[in-house]
Each structure stands twice: as structure tokens, then as C-alpha cells.
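Just so it is clear, none of the values below were taken in a lab; they were calculated from the coordinates. It should be emphasised that the depicted structure is a prediction, and the values quoted were computed from it without experimental measurement. Cβ atoms are built from the backbone, for glycine too; each structure is taken alone.
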Structure I
Amino acid sequence: MEWIKDFYIDQYNFMMKLMGEASLEITKHHLNQVKIIKEACEVYGGNILELGAGFGQFAVAAAEGGYNVTAIELASNAVQNMKELSNRYLAGGIEIIEGDFYEINLDKQFDVVCYWDGFGIGSDKEQRHLLNRINNWLKPEGVAFIDIYTPWYWAAVSGQEMDFGKIKRKYSFDAKECCMLDTWWLEGEEDKSVTQKLRCYSPVDMDLLLQGIGLKIESIEPGGGIKDYKTLEYEEKVSLDKAMSYRVKLVKEFKERPEHDLECSKLNEDKVKKYIYEPEDSTIKYNKLIRDKIPEICSKNGKEAITKELNDEEFADFLAYKLKEESEEYIESREIEEIADVLEVIHAITKNSGKRCIDVENIMIAKREERGGFDKKLLLIETRSKK
């Protein structure tokens, strides 16, 4: 991924030559993006995080619309343009961070995270790393909007060249890695060209990519496409099968509970609620049972996890609630990965009870021999007295 920073700096230089003063203007397109947020979620005056903010038109338009905006951009020339735009419209009223959002640590959460263009840098592993970060940056009821490139469009236009006077541009497609390639160069200097490579995903691919992240697709909105490459006529709305990209709206798959309101069963509710600890200097309180390596993971992400070691009685109560929580997550998602989480909790309950997993297995086998298993997939409708 070494190409990223150099490419975007060069691309923005090309674009500034093409756009001129237009790089400091907010267009209908950017206002429509703000409208999308207002129509899609009940967040007015909330906090927005924009990834890959480019020249900053959306960030400034959103700030003008009453939102508190944090904009992250890697390319220094785009950051400078964003600052000029912000000063022109807002007297510097947005938080601008120059850096790599794959690495930057943020100590707050947001109502909305936007990544309007550019998703797909690197491998699937890098995408999942970024999606995990987005999940952590989102508030429990937050939403994320991400533009995803479609593989079918970019495969169809592979080899297409565009002429902007002395500036040249070419689209290609890497079928093996399912990536679009976007190459820019100056006339007569093709050997000094710069290329970005972005992975393309169908909606089904995105569902697979999101598994285990904690985010799910709530809606899909097809984007547009270039209708005529000779005139560069762009059609704002086309069907998904003709779209360059589509926008996904992501929400948290399983809502977190700030302050941990502990909506658990009445059986465990009082037992668990009496263990509400208030850590000092904590910005997000969870009071939830966690896996052993979570504090280490938090530390790597620039956060300090405040923990308490439970005694056996406390541990048993939290495990009972954790079993209910993990079971509900499987009921909602039906993902086999959630069953693994249920089994992990069952193993912990067994161990904390002073038993072995083989002991539980033996009880299960005895019950199966006496009452059978679930192989026949039988549903009991009712029982009647025999005549």
C-alpha cells in the first residue's frame, strides 16, 4: 500500500489544475450528500467523521448544515485546500486531521461516519481492519455511509481512456484481484504515471466482508455512471447493474449499551445490576464481561481498559448474562460464528462450576439416549388425551 499517499497528492494536483477555483466551491452534489444524512437518520447537529475528505466540500457543507465535523485526509495539498475552503465558509469551523485513518487513534465516537469515495484500498484484511475501526468510532445508534465500487462496471470499461488536454486518464480492471485501476499522467510523460488500485465488491461480497465485524447493511443505493466517455456525460442515477458504485448504509449489528442498562432476564437482572462499577476517567462505560485479550487489543488501539477481576460468584452471574447475550446475537444473526461465542461461554460456565466439558457431554449423551436429539426436526403442535 506504499502507493497511496503519493498517488493522492499527484491526483489532487491534477484535479486542481482541471478544477481551478471550483476546488473551493460547494456544489449541489455535496449538498445532496448532506441531505442523504438528514433523510437517512434522525441526527441533527450531531458529530460526523469523514474519512478521505479530499478537498473538503462535503465536510464544510455538513458543518454549514449544523453538524460538528471531523475530517481526515492523507494528502497535504488536499488538506491545504480544505483549510482554505473552511476559512472561506466557516472561519475554520471544522476539525481537520492530516493523516492515515487506517492508523490514527480517535478518542471519541460519532453519530455518522462517511467514506464517500475510495473504499477498497489494499486487501480484504485491510478492509476488515478499517470496518472494525468504523464500528468502534460509531456510537451505539450511529450509522456509516460508504461508497463501494462495483466489479461489473469497472470490468466493462477497462481500457477506457479520457483526455483532459495535457492531462490523461485511463481505467483498467484486474480480474484476478477484482480491482479497478485508475491511472493519471501528463501528456508525453506516461512513464511517470500514477495509479490507484481499489478492490471492488458486490453487495453479497460486502455481506461476507462484514461478518464478525459488528456492522450490517441496512440499505443499498446505486450511484451513477458515465453515459458517454466522449462527452463525459454523467448520469446521476442508474440501476445497480449499470452503476460505477453503490452506497451502503451500515448500522451496528448488535446495539451496544452505554452505561450498560442491562436489559437482561428477571432471573439475572438484580444479580448483575449490583455489580455496576464506575471506573475513574472513563469516557465509555461498559460493565460487561470480556475475553482475556481485550485489554491488550484496547492498548494497541490507543485506549486503556479499566478492568476488575471478579470473584467466582460475580463471575457466575455475569456468565449467565453473557450466555443470554450471545444466544440473542445468534438468534438475530443466525451466523455460525455466534455459536462459537456461545460455546466459549458454556465452556467458561462449566469450568467455573468445577466441572469438565466431558462431564457436560456425558449428561448430554444420557439425555439424548433417554429423550432423543433433534435429528427428526419435530415441532410439537399440541397434545391430546388418548381415547
Structure II
Amino acid sequence: MLADDLDPSLHVLLEEDGPSEDQDRLTARAVRTLRDLGALRAGVPVRWGGSGAPFDVVSDGIVRLGTVAGAAAWVAALAYGSNLAGALLSEHGQEELWASDADAHVCGSFSPSGTARPTGDGYVVDAVVETVSGIHSAGWLMAMVLVQGTGQPVLVFVPVAAVDVVRTWAPSGLRGSGSDRAVVAAVTVPAHRVIAVEDFVAGMGRWGLPVDAFGPALLAAPLVGLAAGAVDLARRTLRGEATGATGAGDPSGPTGTSAPKNPPARAARADVRAAYTDAAIAADRARTSSEAARAVLGASRTEHDPAAVRRSVTATVGAVQEAALAGELATVAIGSAALQRGHRANRVWRDLQTGSRHTLFTPRALPARYLADLPIDRPA
């Protein structure tokens, strides 16, 4: 998905992360950089210009993006997942999506948002799709709608040019993702740009990507990257203080002669070092838990063990919780400067808090999602 040497591009995304937040959508420069990296064509079939990279490679690339720009990584993650859905369309449908521009990525939602009325060889679609991350850089909107008369859920792909975008996205974090509302009003969608949800689920399974595990694991990748970025920022901040008046020193090395001599200062420094160390441990746990969650993904098969899928989702939830903790502890290590809205640590913390509250990561939702798969002892 991404070139080996990302330093210049990552630097650009880092520079654009703040401006993207200020305008509640990715800047044009950030979008160009994602295009140049190939991040927006991940999931696009090779015949139309995609890389064909497997999930673990794409996920690692999204983690790397997340270390410098949470919103850009979030958009890249959603583009990948939505592109994969488009890749399950017929060849005619895929051609319409990407023949002229492989970077015309798909955005959208897997929540029912409207209706599709059959008409001729297609459907007339009316839908209101909320929180569509990346809508401002996408070429296509994917919406899940219900077919009138049958109630069958289908995914429809609509040109963004035919969609009304309403600026509704104003959260505390991940503001740069531009996750605004998309309104589809009586747009005709031909049958070759429609796929039944059951066919989408089956297709993802054939690729070794069971949707119940894939969705959480995919959206965890930007957050794992953000956690690593928060720890790195804390480390560099503390190292920078070593040459300043505070003499905080390098948190990864010995205290040395720069250690404060009065007890309150020594205690405060110890607290800072402990927060940094704990943040690094939490970020590492987020990474290892995320990697464990991905173990069930990527092996082509027709069926997946429900227990393995549950373990994957549980591991992902744990990874996200550790990532959020790492961001919290990193701000403690950085100090009061991280309380300033314009400070990068503050933005990273808010991005982690917002992303970690996605419904896919809500622990209380897990029993409801998987209760049907659990063996239950019943009275004889």
C-alpha cells in the first residue's frame, strides 16, 4: 500500500493534521499526499490500478499513517473497507467506479440509511447517510438501503457528485475526517452498482475477512498508530526538556546529574517518567493485541470459527482501550502544555477518545452481537 520511505509524506500529513482539524475535513494537500501514497486505492482491484496488498500490509500502513495524522489514517481505513465492497461488484460496476481514476475511493456506511425502489434495471434510491468519513475526497458513496417490497438490505454505489453533503461533523476529535451527512434524493442506481449485503458478507469471507472481525480490526489501526505517535511525542518532548531549564532528561535513560535535588521536584519528575513508561507499555499492548486480533483475518476460507471471530473482536476492543490509555498517559507525561487545544498532544488525545468510542468498540455491545453463537445450558 505504502512506499518504504514515508518520511517526507508523513511530514506533510503531520503538517496538515492541524489545518485539517481547523476546517473539519482533510486539506487538499493532505488528500494529494494520500493519493500519492496509494492509500486511497487500497482495496481497488489490481486490474483498475490497485496494489492488491493483503489486509495485514494495508493495516500496517494505516497504523503508520496514524502515528502522525489520525484523521487521515481514519479516512484511509474507511476508504479501504469501502473499496473492498466495491470490488465485489460485477466487472461492469467496478469499471464505472475506477476505470478513469483508481483514486476515486469509495466512502460510506454499513448501517441501513434509506430505501431502494425497484425500477427497470436498477433502483431509485433515497437515503440519509450519517457520519460519512472521507466524503469530501471520495468519488463514490456506498449506502446500505432496504429494497421496497422485500426489505432486502443492499449496498448501492452513488457518485458523490449526485449527493448533497451537509456539514454536520463537529465532534471533539477526528474532526479532520470530515464525516459529514450525505443525502441521496431520488437517484437512480443501475443494478450493476448494487450488491446484496449477504453477497458482500460471503465475498469478504472468501477473502478471509469475516466482517464481524474485519470492521473492528480495520478501525483499530488508526488508533494503534495514534497511541504510538502519542508516546513518541512524549518521548521527544521530555528529551527536549533535557537541554532546557527544567532538566527533565531523557525518559529512556538514567537520571544522571541533571536530576532535580529537592524532594518535591524529584517526586514530580518520577511521576512524569512513570506516566511515560506506562504510556509506552499501553501502546505496546495495543499493538500486540491488534496483531493478535488480525490472526483470524486473511486466510481464504468459506467459513470462520465463530469462537475465533469473537476472540478477534475481544482482542481488538482490548487494543483500542490500551491505545486510549496510552494517549491519556502521554498527555500526563507531557504536562500542562498538552491541555492547550492547539498542542498536538491535545489533538491526538481527542482523536483517541473520539475513535475509541465508536460503536464497534463498545464492550457492552459484544454480548448482544454474539449471544446467538454462545452455547447456553438449558434446564432439562
One of I, II was used to calculate helix-only ellipticity at 222 nm (-39500 (n - 2.57) for each DSSP H run of 4 or more, over all residues; to 500), yielding -12000; that structure is I
With volume of the Cα convex hull per residue in Å³, for residues 87-126 alone computed for every candidate in I, II, 103 is reproduced by structure II
Computing distance in nm of label points 7 Å out along Cα→Cβ at positions 143 and 183 for each of I, II, the value 1.1 comes from structure II
Comparing distance in nm of label points 7 Å out along Cα→Cβ at positions 175 and 199 across structures I, II, the largest value goes to II
Calculated from one of I, II, relative contact order in percent (Cα under 8 Å, 6 or more apart) reads 16, and the structure in question is II
Value -0.49, -0.58, calculated as log10 I(q)/I(0) by the Debye sum over Cα atoms at q = 0.12, 0.13 Å⁻¹, for residues 63-222 alone from one of I, II, is from structure II
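Check the numbers for percent of Cα pairs over 25 Å apart, for residues 191-326 alone across I, II and tell me which is largest. Don't jump to the answer; show the numbers that get you there.
Working: I: 53; II: 47.
Top value of percent of Cα pairs over 25 Å apart, for residues 191-326 alone goes to structure I.
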One of I, II was used to calculate mean count of other Cβ atoms within 10 Å over residues 7-14, yielding 19.2; that structure is I
Value 0.05 of FRET efficiency 1/(1 + (r/R0)^6) of positions 151 and 335 (r between Cβ atoms, R0 = 35 Å, to 0.05) was derived from the coordinates of, among I, II, structure II
From the coordinates of one of I, II, Rg and Dmax of the Cα atoms in Å came out at 22.3, 82; that one is structure II
